[in-house]
Structure P
């Protein structure tokens, strides 16, 4: 039997996905980047569901971030919150914008925000951040713990882009990001049933679509629509993988993010992406 809460959730999803976050013909771009590079990246994102961005972190910055992650994981940094996920078998840094100022600059990079707003045709918000240290793990053992990011899935946040940054080299033997190009098209409407967003290997194989494996050097960046069918492919003999992922939405599912107030000074226009959209169904936690 369908209860009142289920009906309310369905109506909220319907209104958010089809009206409040839908592309607006009246929207005017806030981030005035308009060149051939941007047009190419936007076209790739719209057609394939993903695009790459280079040069956001230098080798020196990557080294500095790695040192800070090591300290946080070992418990030597009191203001950084770290949790171990026993089911997924990886560490999560809960407040990564407190870790290093360069992560704030990446999160609010004007060119990245320019792509997001043109893709949404709405103002983009930094809704959430996910920083992980992923040790080697057997894929089958992870899947036995239940459905997780290691299973093929779509995210459950409607219109959303993620910008994932590899903070360590990820080679063919390492745990990597996998996805099906083009599988995002017309897939933005959320499902009430979580299991409707999860797919088995057999179901994906039956689609007869090519899957892509993302292997790249530290500092490589991918911006992708989270309605792509994707997964974290775990490998038992891999090197430890560090990554950070920034979530951008047109306003729904935003989180109250912790950051050092000094670090975002001087980037006032981009700082708007941290604001609460303040519409009734925004879902800020």
Structure Q
């Protein structure tokens, strides 16, 4: 089986021309198929968290993938589609001719999806999906540094807070951040990953438990969830649960929202 293919590339600095492969486009039996970093199994949605370690501006990345998908799905003949893809190259995003992948004759019965996945694994390096929690933690640490929150005497990281859950039973909860100065504001990071539903549900339920106990045991409490939203449709069910226990959901990738929330607690005089 011979599969001609193109390679989609991202160039952070066009002057330096150090491209990173972000996707493959193959010609299969007269049709065009593609796979890009962050796409779901069928290419119907994009989890932008999986692209953050590769590209600088994920909204622009999403627009390019959607445009390339538009060209691939057009009624043009494959040859014209390829020309349009290559000619679309501009600035940080380019499509180049890759070559031809030759699979053994014994693999002739391999499906198009399997062949595309194999081609993608050969050419594109994608960061593991289990990096979401580490990435969320890093962003939270960045926020602490950016606003110098630890200089504020009322700000705490991972405080242990006693909460009564029965007359003779005390549970200690540990939110990610706390700001206590008359009012009490508690922040909890929640890693959202639709491809790992079980672990995401555990994280959401853990946040719900912490927020509920804080609200029951404290007065004048505000609760805020720290998340990376990514593809909103895929995380919508988890966000709906969080809204029942959170006064605000903060997307740590939304710089404007982050500034509006945390600049109030800045440790800078």
Structure R
């Protein structure tokens, strides 16, 4: 048995969290969150390139029983197969980013899946299946520069992708996508548990000029004009609210590149590109 989030799904998760555009494949659509689960009898293994179920002989799909729920960085999706449906040997379950009416054995809606199962179902019972998406950050960079997606940012990405609720921290809000970039002069380290900027001496924040998707990478572009950001930039961060609501202490922090040393003056403007790269583990 193996579980995998497909490239198609990683792209959907990325564009939903940043409302990104461009590139072939998924683009932002408020109605295309992760919302349906399927159950089928195919023995074919899933792979990163999977976009469809491959037209299995038998397939059942339905909307989730309830709104997905978030606990820390885990989003749980539950579907019940009633007694009168799915009565075959189930070998795979998958999540999809469209309504049940639009999910078929050949629709390019597959987000993630679990294969290699053998469960014979009949009319004697119903079953409830749970698929968890666990969001984790892979720290990167070369000393002294480092990158991280905070737990709070992972939670934001998860709830936007599945419109999940519950748990402390971010819940789904169509206006709270990743949309603001920030530079500041603080040398304080940002770690997984960090939620705010912790009062740097100098700071500049603005809405991204653009957020575009190429494969599983979302590129967020921040432009700093000549009259702003004239200090030594040590951190570049992303936030899940409008610039007006991003402050030194607002709990809006999603990710960071830190350990920078770039001194700006009023003689020039500068453009930063902050990439979120979505990978499946």
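Read-outs throughout are calculated quantities, based only on the coordinates presented, and are distinct from any laboratory measurement. The structure presented is a predicted model; accordingly, all values stated were derived computationally and were not measured. Cβ atoms are built from the backbone, for glycine too; each structure is taken alone.
A value of -0.62 was computed for log10 I(q)/I(0) by the Debye sum over Cα atoms at q = 0.14 Å⁻¹, for residues 28-147 alone; which of P, Q, R is the source structure?
Source structure for this number: R.
Work out which structure the value -7000 belongs to, where helix-only ellipticity at 222 nm (-39500 (n - 2.57) for each DSSP H run of 4 or more, over all residues; to 500) was derived from one of P, Q, R.
P
From P, Q, R, which structure was distance in nm of label points 7 Å out along Cα→Cβ at positions 12 and 76 = 4.3 calculated on?
Structure of origin is P.
17 is what came out when relative contact order in percent (Cα under 8 Å, 6 or more apart) was calculated for one structure; which of P, Q, R is it?
Label of the source structure: Q.
Please state which of the structures P, Q, R yields 2.2 when distance in nm of label points 7 Å out along Cα→Cβ at positions 36 and 124 is computed from it.
For distance in nm of label points 7 Å out along Cα→Cβ at positions 36 and 124, the value 2.2 is produced by structure P.
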